[in-house]
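Trainee: What follows are several structures.
All of the numbers you see were taken from the coordinates with simple rules; none came from a lab. Because the structure is a prediction, the values reported are computed rather than measured. Cβ atoms are built from the backbone, for glycine too; each structure is taken alone.
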Structure I
Amino acid sequence: MRIDKLSFNNAQTQGMARREWLQAHSPHHLENCVELMKQGLHLRPRSTSQATVVLGAGTCTEVPLVELCRGSEEVVLADLDYAGMRRACDEQLTAVTLRRRMRLVECDVSGLVSFNLQRIMRVQRWDEAAKRGADTLFSLAADCLERCPVPDPPEIGDLGVGDYGLVVSSLVLSQLFSYPLLDILDQIQSVAPQLLGEQERHARYQQAAQDFRLRLVTSHLHFLRSLLDKGGVVVLLSDVRGFAFMVHGTDHDAKHRRYLPLVPRRFFDLVRENFEVVEERKWDWITDLPQEGRFGRGYEVYGYVLK
């Protein structure tokens, strides 16, 4: 499963070195993330829980641990990448008093969706479907997505329900569905590599994939609500579409970008159906600069403060 490589990938691409790169090449991304989390702390009333949870914390590249610890009685980091969370604490927290406020929870914040999908995929006759052609193969893939259980909301005992006055979802939403969808495509590549890329032509698969994304988005928003104490605040950060580019640093950058949607359009309505929007921001997050023969990459990000 792609999610099994998460810790290794984070070690290669995230953390202090990545934060320094972002400060040089995409400073607005870090500034917006930090400012929205500080705003969440500021808006959290004293009458609600003073504990904070960060979902998808990873190596905390965009998470200001010092500020969160100073403003909270407890800060809980929740992610599958336990080593990355430990490394983040070592890098950012030098004061023992702040480190004592930290608690790390190793968990899959989707509620084991990748595992659920893998269990269904494992018993399918992929070789036989591939022999029958693209329609049969992608119909089988669609069937796996349609049958995959998505907990709504996930129940993670180590996090509790209604325990937090500030709940942060840190750029994890699109990963919740992209990793299992990539698992499906990896399976197709293993049995019929010549058909990889043909999924765009198969309406049932496209609909199943979009419905799968929507189920994960809805589940995650419900999860944020379930963790929130009465009167608490949510900070939701999510990439909504990616882009590739060869022109950077001009007034015409956007004209030279090739966009790829990540979250369903319904995402924006779902946010407002589940929460009151206190603040909304939109910005670009550059992750790689273009080099000779290779496109640069980035994401369009939306950040929310919600109640």
Structure II
Amino acid sequence: MNKPFISLCPEITRAHALTLVDWLEDERITCYLSDSRHVSRSIEQVIDRTQLPILTHLFNQGGRFFMAYDRHDAPVGFVRLIKTGSNCEIVLVIGDSDKWGRNLGASTIREGMKLAFLDMRAEKLIAKIHPDNSRSLKAFLRSGFMLESETPTLTSFSMTAASYFQFLREGAGGDSTRIYITEIDKARLEDLIAFEQGPAVVELEHELERAIVVKPQQVACNVITMNSRALLQLDDEEFEVALVYPEDADSNAAKHSVYSDIGTAILGYQEGDAIDWRIADRTRRIEIKKVLYQPEAAGDFHL
């Protein structure tokens, strides 16, 4: 899989904070950040005044802060989301200069969009970029943002929630492999998540929005639909799983809820597909080896 992979994690450790300070002392980064000196000093003060190993709560005052990890679970940057009313501003930095030029910025933007629109429920996402930061300008344009305003010192881009959902449905969200879901499964799952919240719901809603919807009678027999059983390879380990609704989940019987990391990850994929997904706080490679049972293929449309 060649598509750059990024995951955003809210937990901030002392080691992360020290890495952030190093990034914010790099003039190639700070020249584009209007308040970078202030941010760097603030982080250093946070480190000095507390000995706590986890500093997450201190970084989430006045906004939400996330470390960005690549597929090798190495921190490569950060995202900050600041919501004011119905609008949200995104601040993004790829701090690891060795990773520049690998399209990690665009992947990080997409993850930030997911959180802003599906978790924080923003109506508009705004990015304010230094006009000389050509790499960031291109990344936001590739991600579907539109120019909102421009001055000699600041270029503002924005995307509305409606545009974001259209972006996903058209398959323009940067996901290299499309997924398929039946009309019945989508309706049931949308009812399921209507009043739920949390990271699992965000990921599931994202997958539902970007999926190609088909009639149950027309879904290919090698697609993982709800209540399917499949043989997976997780890194180097093979095992069977059943994808079920939350009330039917049973880890002892390898029945994984669609809310679980593995459950959301495999929904709608086909035999032969391989994906990177963050499971239990680390990135894993999942390959769909074989669909062993699919209700639609067996004529069990009631499941």
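Trainee: Given that helix-only ellipticity at 222 nm (-39500 (n - 2.57) for each DSSP H run of 4 or more, over all residues; to 500), derived from a single structure, equals -8500, which label among I, II identifies that structure? Numbers along the way, then the final one.
Mentor: Working: I: -14000; II: -8500.
Label of the originating structure: II.
Trainee: As an exercise: distance in nm of label points 7 Å out along Cα→Cβ at positions 184 and 216, calculated from one structure in I, II, equals 0.1. Which structure is it?
Mentor: On the way: I: 1.0; II: 0.1.
It traces back to II.
Trainee: Quick check for you: by distance in nm of label points 7 Å out along Cα→Cβ at positions 112 and 136, which of I, II is greatest?
Mentor: On the way: I: 3.3; II: 0.8.
For this comparison of distance in nm of label points 7 Å out along Cα→Cβ at positions 112 and 136, the top structure is I.
Trainee: Tell me which of I, II gives 0.60 when you compute FRET efficiency 1/(1 + (r/R0)^6) of positions 64 and 288 (r between Cβ atoms, R0 = 35 Å, to 0.05). Write out the running numbers ahead of the final one.
Mentor: Numbers: I: 0.90; II: 0.60.
Of the structures listed, the value fits II.
Trainee: Can you say which of I, II returns 20.4 when mean count of other Cβ atoms within 10 Å over residues 200-207 is computed?
Mentor: Values: I: 14.4; II: 20.4.
The read-out comes from structure II.
Trainee: As an exercise: Kirkwood radius over Cα pairs in Å, for residues 48-151 alone, calculated from one structure in I, II, equals 16.4. Which structure is it?
Mentor: Details: I: 16.4; II: 14.8.
Structure of origin is I.
Trainee: Have a look at I, II and say which one yields 2.2 for distance in nm of label points 7 Å out along Cα→Cβ at positions 160 and 224, as calculated. Write out the running numbers ahead of the final one.
Mentor: Values: I: 2.2; II: 3.6.
Computing distance in nm of label points 7 Å out along Cα→Cβ at positions 160 and 224 on every structure in I, II gives 2.2 only for I.
Trainee: Of the structures I, II, report the one carrying the highest value of distance in nm of label points 7 Å out along Cα→Cβ at positions 24 and 240. Please list the in-between numbers first.
Mentor: Numbers: I: 3.1; II: 5.3.
The structure with the largest value is II.
Trainee: To test your reading of the models, identify which of I, II gives 20 for relative contact order in percent (Cα under 8 Å, 6 or more apart) when calculated.
Mentor: Details: I: 20; II: 13.
The structure behind it is I.
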